[in-house]
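Asker: Got some structures for you, see below.
Here, each number is a calculation from the coordinates, and none is a lab measurement. Please read all numbers here as calculations on a predicted model, not as lab measurements.
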Structure I
């Protein structure tokens, strides 16, 4: 493999190797980690009492892809969420008859331990009308606000070289929408349109009286970067006018740090309550073949700092 511009720095030493689209949640004194594996064939979870222990703890396979039919290819970007006392896994998957028929799916845990208890398939997320999720749809995340459950996901539109937009909807259950989907963001700027026109991989952070939503843009190589939306917590989150979109990326390739194509993040916290962003990146910028199948996207950590009302993401040295 040609690793053009590869340099080794303290900042590009992975938190967890070969795990893209990393997601960490913290509950009752434990951290839970899941991510895409390079084979795209299973969902894994690891758990520990501290963030640092996640690096070495045993990884458990909690679900494997189907041999045929739906949920049989491209198992992508799992997220683990605790909703009203029950654990759910959201992920995207393709179909054996069309591996690019990517759609969002949900698993529900039948017990209290998402690592050791069994999971049941709740199937594809159900839209509020028959036209929902009829095209390439992925990277669903969910969050609760004012007793309502919301979801945000990426979905392609148009024909030919399609555009990936971000949509938001309210949910009536963890696997069914309760409202029409609302267009939240399109790839408007040049940095969102490198090779592909993409907005995807949203992640939500509440801070003060605002809700922040990071997302990833452009193709999955060194051009991959992160944008930011924000809204007042008192606003109507289903009204696109409630959201402000930043004109510049909030995180992008940092050659001096040896971090290329940062993106698809989640948020967690340290044991003492500091806000942490978990994201993936590569240690080089030139990739042989399709970047999607390059296995060396690693999970990294960054501290969330604040410049007024804007978050600043500072990569952490992993010790």
Structure II
């Protein structure tokens, strides 16, 4: 690992993350090979009913930098999976708010009908509830093949709304309660930006879920995922090939070893495949228009690669 972060340095050293092959210190930058396409993500569009303070993708009711994908575009990639060597387990849908995409239910049904597990990231608010009857039909047909992961930024209303805005708490709880009452396979996603250790966070969420009658085990890392914060302007170490041994980690554990994401940029003629869910706007991580083109190794040349994926050991997949 090249330069260790100083406790007094907050701003990213501008020499870092410039050369895709070498770190600022001249060490060989780490890269990650695609060992298996376990999860294929689709960003259904960056439009969202909320405008959260620290949204890494800057989703809002006005941000259409990533356009709505169509069901036909999604089907093209599902066809490529089924016609190739991918052995993909899971199809993920993120946004923006996926349930704002007018073709989301057709995408979900198509993915489930083909035998994939499906994960949807949602704020569980009005756009989701408008799809309630269709969701119930999918749940009755496919059961636990469909998972909905709800964003609950903090177990307390005040801090959750500090991130997501006033009056965002009650409809989220209502939607989460509805999912639980109807026996959907559900999970929650929280954040570690608060001044609590993990045990305190999980204890707080456990009390919330118990009080609201929500069937989520907050002690389970797969049912409550706590994500580290991402700020590409804060100083972090660059990851070198030597880091795998120093950190006792394998590149096979990093998200881009097992996933890719499809987006459609505003003004583009067709969707493209990106290395992961975290870098939707960085064209350096655009890997082509097909999954075959996107099967090449990913060079960890971004602060998110270091902080979120390697040092934070986080993944967006189930």
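Asker: Tell me which of I, II gives 11.4, 34 when you compute Rg and Dmax of the Cα atoms in Å, for residues 177-216 alone. Write out the running numbers ahead of the final one.
Answerer: On the way: I: 12.8, 36; II: 11.4, 34.
It traces back to II.
Asker: While we're here: Computing relative contact order in percent (Cα under 8 Å, 6 or more apart) gives 26 for which of I, II? Don't jump to the answer; show the numbers that get you there.
Answerer: On the way: I: 18; II: 26.
Working through the options, I get structure II.
Asker: With P(r) over Cα pairs in 5 Å bins from 0, in percent, for residues 225-264 alone derived from the coordinates and found to be 6, 22, 20, 16, 14, 10, 7, 6, 0, which of I, II does the value describe?
Answerer: Traced to structure I.
Asker: Suppose helix-only ellipticity at 222 nm (-39500 (n - 2.57) for each DSSP H run of 4 or more, over all residues; to 500) works out to 0; of I, II, which structure was it derived from?
Answerer: Details: I: 0; II: -7000.
So the calculation was done on I.
Asker: Right, next: For mean projected area of the Cα convex hull in nm², for residues 73-256 alone, which of I, II scores largest? Show your work: numbers first, answer last.
Answerer: Numbers: I: 12.1; II: 12.9.
Result for mean projected area of the Cα convex hull in nm², for residues 73-256 alone over I, II: largest is II.
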